[in-house]
Structure P
Amino acid sequence: MKEFGTLIVRGGVNVQPGQLVVINSPIECAVYARDIMQAAYEAGAGDCLIQWRDEESARIRYNYATCEALSVIPDWMTESRMYYARNGACFITIASEDPDIFAQVDPMKMRAHALAANKAYGEYWNIITQNQCTWCVVSAPNQAWACKMFPDVTPEQALAQLEEAICKSMRLDREDPLAALTENNRLIAERAAKLNALQFKTLRYRNQIGTNFTINLPDKHIWQGGAEPAQNGVIFTANIPTEEIYTAPDFRTANGTLVSTMPLCHQGRLVEHFTLTFKDGELVDYTAEEGRAVLENIFSADTGASRLGEIALVEKRSPIAQMGLLFYNTLFDENASCHFAVGSAYPSCVEGSIGLSEEELRGKGVNCSDEHVDFMIGTDDLEITGILADGTEIPIFVQGNFCL
């Protein structure tokens, strides 16, 4: 993919002269990780490290290791991340998985490992979510993922089609991809500024398939998206591609029903045609035609895992939505549809919340959890209305598109 590494290094993490760069990559994406590494050095990076991961060996370990063994995260693994974070590194993650590889793995083992990892890496994740460094999540094709998305063609054709879809979504097919990313970030910032100026008290969602839902926003909430400044002032783009404008809701005020419009792929298992019903912030009911046990596993992770932590607006006109593809990959699917997330909120979405304790965050209505799972609710007829403190109603989305 032409200019792949350059776009990520310059438009994503925005590597600074002499900076450390850490790349986390599946072994199947080695060629793309090396492309990023070379681009990082060409941009002036002081050093660059690739940390490899292998889903196949992870699957074997899940099948044979005990929950107790999987719950052990050695100190050196935690210290490795923190060493680079403390020394001003930027972090790039290539999200490229086989959607089915963990389908037969005991979910309790995966949960045990995930909970241990979240606890062990808590300080590191705080650095990421509070933008104390620059970071970027991107993707690259792999064969298993391609065959899952395009099962009716040869493996070679499937891989080529997935690469083409990723190129389009990242705007790598444009004459100047970096300029295209910059322009998209400008448009997102312009729309976020309009929403921030209005400071809606409540959002109301409605469509014909059953979504009928309201939720309040915290005082001094901040809509974000596209490029944003890290705490050191460096501008970066956390996700490429990105089409969303997002903020943190007041999790205590969720009321009504949200109906999913795309399957949720979580740890190798699909959840399809599901609904979530809330009352005064609490999840009081949920249904699923397939995969209800997956939802139960998510919601039972901790006290915040069944409450809402993110609201995101995505037009049906987004390039990813226009492709009409199910990617089985949250990075892409969340940029094709308006969505919510259960679990943790981003403290940067509420003024004065960075650095607060979990108790203080919850007091502001900002949800805290070790989970963060996005699910899609956008439709062609989705209407989102913003309600001001004085009761004035202003349309935000009409017929699935931004209209403010």
Structure Q
Amino acid sequence: MMTMESKTAMDLIQLEDKYGAHNYHPLPVVLSRGEGVHVWDVDGKKYYDFLSAYSAVNQGHCHPRIIGAMIEQAKTLTLTSRAFYNDTLGEYEKYVTNYFGFDKVLPMNTGAEAVETAIKLCRKWAYEKRGIAENQAKIVVCENNFHGRTTTIVSFSNDPDAQKNFGPFTPGFIRIPYNDTEALEEAMKQENVVGFLVEPIQGEAGVYVPDTDYLMKCRAICTKYNALFIADEVQTGIARTGSLLAVCGNCSCEKKCEKQATYAQPDILILGKALSGGVYPVSAVLANDEIMMVIKPGQHGSTFGGNPIAAKVAMAALDVVDEEQLALNARQLGDLFRSEMNRIISTTDLVLKVRGKGLLNAIIVNDTEDSLTAWNLCVALKDNGLLAKPTHGNIIRFAPPLVMTKEELLECVAIIEKTITEFKK
């Protein structure tokens, strides 16, 4: 039997292929170490990470402060379940609710769990506070959404891969076009509509950024029809788009501010991914008392949700966002990145456009969605020392850790330019 040290990259890829479910299609690179904006493969080759584990590693790989918090807590207490109190959860709950400006938090582990929690919370609020007849509540969602992979969530997806042969599906959802407030208002006029669940920027769909006033108008429409505005910021939150939350709009401050004119205050805020800096599964659903307190003991929970390690890790991860001014850095470097991409695009017919906000961006490759051009371009980028991944066929998402410097970003731009210039379909 081979030792771990003797296994080649191909050995390790074949191990996954033989013993793991084939529910992902990774790039052919086997990573073994990460630090800051870089990762290394098993052969020692160094890469820029331009995906950040789908925006989970906003604070950079293995940030020493976050790792330190995890190790220190792991030495004393890891898990109690919620059958008992522990000495870290209340501290975290106070910290995170003050940080984001809500009365209460319901801690979970993954983004999909948090979205499911928000759906349950919205429905229960509708029955107990609005008087909607039980099992009749409807939630409006957007076309091309991505909120997770659970059965309920894929029930309102329009992605054939997400739905084919996974039914029967959960009813109670109305799907409308994204970035269309007229469609939202028409949907709200239907009977028993109680909420609107939306990604402030549709990341998985290809980094679709809505009109500047879209979220504010959505907030106003939800208020008008007494429906909950539910913001899924699992991918866009925690400074990724150049402000603490994407619903902060064009806010230039580091924290959300209720007086900020472009802040689209959600009734329910969903967080995950970078809430732990990619170190540990941590997600959260935040809401005020009127909404959150409809959940009573025994009606919802998670064995690992709110565990001591998660609590300490999340506080450290948010401290890093503040102390290292990651929202400001994402905003400034994002502007630079799109400017440089537009310069490159003007010299080639391989890429049609760039779009994004902060350091959540995508380029659209000039080919059909069923082509391999974007995939092959990502393989070429890998060969040149930068890791990215296609989404929806001909779109490549670029989302580096927010700790990246201007000099590092320009090095990455040079890699992208070289790869595009030398690429042959």
Checklist entry - In terms of FRET efficiency 1/(1 + (r/R0)^6) of positions 102 and 142 (r between Cβ atoms, R0 = 25 Å, to 0.05), which of structures P, Q is highest? => result P
Next on the checklist: To test your reading of the models, identify which of P, Q gives 22 for relative contact order in percent (Cα under 8 Å, 6 or more apart) when calculated.
Outcome noted: Q
Checklist entry - When semi-axes √(5λ) of the Cα gyration tensor in Å is calculated, the result is 30, 25, 23; to which of the structures P, Q does this value belong? => result P
Checklist outcome for this item: With mean count of other Cβ atoms within 10 Å over residues 6-13 computed for every candidate in P, Q, 25.0 is reproduced by structure P
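None of the figures in this text is laboratory data; all of them are computed from the coordinates on show. Bear in mind that the values here come from a model prediction, so they are computed numbers and not experimental data. Cβ atoms are built from the backbone, for glycine too; each structure is taken alone.
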